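Any read-out appearing in this document is the output of simple, stated calculations on the displayed coordinates, not a laboratory observation. Quick caveat: nothing in here was measured; it's all calculated off a predicted structure. Cβ atoms are built from the backbone, for glycine too; each structure is taken alone.
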Structure 1
Amino acid sequence: MLKEFKAFAMRGNVIDLAIGVIIGGAFGKIVSSLIEHVITPLMLKPALEAAHLTQLEELTILGGVKYGSFLSAVINFVIIAFVLFLIVKGVNSMKKKEEAKPTVPVEPPADIKLLTEIRDLLKK
């Protein structure tokens with residue numbers, strides 16, 4: 001059973017998945033910081049100043065319902081989804097460029113050419 005577990009754990013797919021999760025976590029922190037500290041403040045600064053607020057989370061309604069936190073989460077989600085869309089679109093376009101490379105037809109060897117000519121002559 002230990003041998004089987006070791007074979008399973010050391011498979012390429014499991015290790016690739018683990019690396020992907022770790023890199024994804026680190027990348028998630030970068031994207032979150034970009035959204036929270038750069039993009040959202042730049043986009044919302046005029047609206048927040050008009051509402052006399054410093055942060056979106058301070059928005060309240062009916063005397064205490066903080067809908068600003070929910071609104072902030074929705075905006076963060078939309079921005080993250082759009083950034084990921086752009087990344088996937090870029091990666092896909094790079095893959096298409098690789099696939100679009102024309103393949104040069106391989107010329108058959110001399111003996112195959114000769115056999116093809118003989119076949120064609122016999123057909124006539």
Structure 2
Amino acid sequence: MEIINIAATDETPAVIFNVTEGIFEMSGKSLPEDVTIFYNPLLTWLEAYALEPNKETRFVFKMDYFNTASSKLILDILLLLEEINEEHNGIIIEWYFREEDEDMEEAGEEFSEIVEIPFEIKEY
């Protein structure tokens with residue numbers, strides 16, 4: 001599969017989806033003007049990945065901030081990962097938050113209650 005490697009900007013997160021290396025990570029801020037333009041290619045890639053996922057997929061979120069529109073698309077990613085996990089198992093979410101960033105910690109906890117995927121919520 002094609003590797004997705006998007007550098008972070010002031011409005012969009014860094015994204016690395018690399019099947020060969022087993023790296024799946026989103027980090028930084030997410031407040032793009034049009035969330036669908038940014039996130040739809042990621043969702044399309046994950047839908048293709050769902051057809052032949054790795055035996056184990058560790059999906060890392062290290063978000064500093066995301067707006068409400070982005071939270072909906074992040075949830076869409078998590079729901080897609082939940083579907084993959086239902087059929088193939090092996091999905092683990094690592095949700096990182098900065099020390100004392102209660103908002104990102106709570107966001108991880110809320111997402112973990114919505115989807116049925118093993119969540120590891122970690123401070124860094």
Original post:
Which structure, out of 1, 2, was Cα Rg over 2.2 N^0.38 Å derived from, given a value of 0.98?
Top reply: 2
Original post:
Which of 1, 2 yields 14 for relative contact order in percent (Cα under 8 Å, 6 or more apart), as computed?
Top reply: 1
Subject >> Which entry (1, 2) yields the derived value 14.8 for mean count of other Cβ atoms within 10 Å over residues 17-24 >> reply: 2
Original post:
Out of 1, 2, which one gives 12.4 for mean count of other Cβ atoms within 10 Å over residues 1-8 as computed from the coordinates?
Top reply: 2
Original post:
To which of 1, 2 does the computed value -13000 (helix-only ellipticity at 222 nm (-39500 (n - 2.57) for each DSSP H run of 4 or more, over all residues; to 500)) belong?
Top reply: 2
Original post:
A value of 5.5 was derived for distance in nm of label points 7 Å out along Cα→Cβ at positions 9 and 105; which structure in 1, 2 was it taken from?
Top reply: 1
